[in-house]
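In what follows, structures are represented as structure tokens.
Bear in mind that the values in this text are calculations on the coordinates, not laboratory data. Computed from a predicted structure; not experimentally measured. Cβ atoms are built from the backbone, for glycine too; each structure is taken alone.
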Structure 1
């Protein structure tokens with residue numbers, strides 16, 4: 001008996017920071033999937049055997065004029081995108097469609113309204129924020145949430161935001177992205193008797209990650225532990241400004257920016273570190289965090305977390321058990337928590353082991369993929 005077929009639609013497959021999506025689509029067992037995308041990136045990093053580039057619409061100016069000005073159809077229809085995508089999905093005997101990211105769902109909403117089979121849209125964080133250049137974004141998003149039979153959210157905080165936007169809570173499924181725990185085994189670490197504590201943050205270098213707060217807290221911490229060091233791994237638009245800030249704080253060679261790291265390189269980094277720091281915050285344009293994958297990876301290796309009460313972070317980090325959580329934008333509180341952990345080796349050791357256990361109990365990729373396939377099966381079950 002053949003497996004049901006899922007069309008996984010992701011506009012760009014895949015940007016470097018989208019490892020969590022790669023883990024999902026390659027982890028499916030009871031469903032087959034193929035990728036539909038408009039742009040292929042990082043092919044060497046994210047190989048995948050079955051990718052369909054969304055075909056270009058055939059130009060027919062008379063038909064386009066009629067659909068646009070007489071029928072008043074939306075762009076996805078009068079430009080021909082609906083027809084070619086529908087034909088592709090029919091040719092591939094598609095049973096359901098999983099659209100990654102809410103903004104892609106908004107673009108495809110006219111298609112989803114017309115396509116006769118079930119579809120689900122998953123939300124990841126930045127896709128619930130307003131868009132100044134698209135005044136119709138939130139109204140269309142609300143209509144889409146009312147229309148879809150199922151919606152997925154990466155965290156409880158995103159689920160709350162979707163309800164605020166008008167989504168029926170009964171439609172929402174928590175779709176956590178899992179971590180392949182075999183790639184991030186627990187590592188026992190000795191306490192650095194010489195004060196050479198190693199802090200690490202791994203993420204995209206953007207505003208919501210609170211990297212400027214990380215540098216301020218570390219500068220305060222290093223005043224008491226001159227041998228301490230900080231590694232900020234990742235790429236993004238803030239790299240040069242962060243380097244300038246580190247220089248202004250006179251941090252010298254104690255801060256390093258190694259760029260984007262592979263999974264084995266990340267594990268080596270985590271294994272050499274003592275604390276994972278991640279002070280995320282809500283930005284002015286309402287961009288919020290789900291649950292950072294790098295944080296779960298670090299916890300799996302045994303790193304306690306110093307972070308903020310933001311987005312989905314409190315769903316993964318239990319304050320006082322697997323890490324310590326400060327208010328958003330409060331770098332002195334972060335520095336204080338660093339002092340607390342390093343002044344109490346027993347607490348640091350206890351949190352290290354608790355973090356690794358919690359990551360395995362709640363974020364194992366095999367468990368999360370099985371839940372995802374259960375949601376797919378639910379969509380295909382007649383009411």
Structure 2
């Protein structure tokens with residue numbers, strides 16, 4: 001990884017941090033459009049807060065793009081171009097609150113399709129013979145890639161519930177993907193991971209632990225899209241790496257969105273319906289509020305994130321450890337999903353006893 005990548009990363013972080021800080025300091029000028037209120041099913045903050053932190057990340061990436069080496073600059077530039085539908089649909093929701101869930105979902109799928117077309121971020125293998133034979137057909141690869149990228153983009157939006165939560169999860173995943181790429185000699189993709197991670201860190205310094213600014217839908221969709229596209233590029237450009245290694249780097253948000261969809265479908269609700277039944281919400285209610293009651297509401301909010309970061313880091317570490325072994329990675333994925341399910345069910349039951357009687361789900365009344 002060259003000095004240009006390090007300089008670009010430094011620039012991305014500084015620009016993102018300065019932009020987010022400026023947004024916070026000038027919130028009285030634009031707050032009518034940008035402040036996120038405290039009322040809502042998924043609101044855990046104590047004061048109205050700007051929700052356009054994604055602008056800082058975008059600006060950091062766009063400016064740093066100009067000082068990167070050509071090979072790296074080309075990858076980042078194309079990825080940012082493909083991110084336009086996802087980012088602006090989310091930013092529109094942040095500013096107007098009038099962009100429907102369906103429109104935003106279609107926009108993230110469009111970004112995934114554009115990445116398949118323009119950036120060659122195409123899922124063509126899962127190391128499962130039957131599926132690989134289907135993915136060899138371009139239309140199937142296109143649909144599967146768009147679905148996967150759109151799913152991860154929405155997953156980051158779902159986990160963006162507490163101070164530092166989404167930013168930390170994205171940084172862990174980017175670190176995993178960057179190390180996978182660097183280990184395979186793919187310094188271009190590793191450099192892109194570094195620059196994107198630096199921009200996220202610049203935002204995170206304003207977001208965590210005091211929650212002075214939020215990513216918003218625009219920022220969450222942008223980072224989720226970039227994360228998914230980079231995961232696909234790692235496995236596409238480096239056939240010696242199992243595609244499941246890249247998946248493991250993103251395992252926590254993927255499982256979160258999968259469990260959320262299943263939970264809502266079982267309760268006969270739209271897949272995008274908001275609720276307070278995510279794992280991070282349950283950790284807040286069952287663990288943080290009980291064990292950290294003396295802390296202020298803001299610090300209680302922030303205390304959730306380190307716990308979830310640990311959950312996200314475990315599968316990412318497995319991806320690095322078993323990067324060339326699909327059977328081991330598939331087994332690790334199943335084990336992590338099982339552990340996630342056990343932790344979730346026991347938190348819902350109010351007890352770590354498996355035989356505890358299950359009460360009504362928290363947040364179910366008037367929010368489901």
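Looking across 1, 2, the calculation of distance in nm of label points 7 Å out along Cα→Cβ at positions 136 and 200 that yields 4.7 traces back to 1.
Comparing 1, 2, where is relative contact order in percent (Cα under 8 Å, 6 or more apart) highest? Each step should come with its number before you reach the end.
On the way: 1: 16; 2: 22.
Going through 1, 2 one by one, relative contact order in percent (Cα under 8 Å, 6 or more apart) is largest in 2.
To test your reading of the models, identify which of 1, 2 gives 30, 60, 10, 0 for P(r) over Cα pairs in 20 Å bins from 0, in percent when calculated. It must be structure 2, since only it matches.
Work out which structure the value 0.15 belongs to, where FRET efficiency 1/(1 + (r/R0)^6) of positions 88 and 304 (r between Cβ atoms, R0 = 35 Å, to 0.05) was derived from one of 1, 2. Source structure: 1. Among candidates 1, 2, the computation of helix-only ellipticity at 222 nm (-39500 (n - 2.57) for each DSSP H run of 4 or more, over all residues; to 500) that gave -23000 used structure 2. When mean count of other Cβ atoms within 10 Å over residues 24-31 is computed across structures 1, 2, the figure 12.5 traces back to 2.
One of 1, 2 was used to calculate distance in nm of label points 7 Å out along Cα→Cβ at positions 32 and 312, giving 3.5; which?
On the way: 1: 2.9; 2: 3.5.
Structure 2 accounts for this read-out.
Can you say which of 1, 2 returns 59, 35, 18 when Cα extents along the principal axes in Å, for residues 120-223 alone is computed? Label of the source structure: 1. Source structure of the calculated read-out (mean count of other Cβ atoms within 10 Å over residues 280-287, 16.1) within 1, 2: 1.
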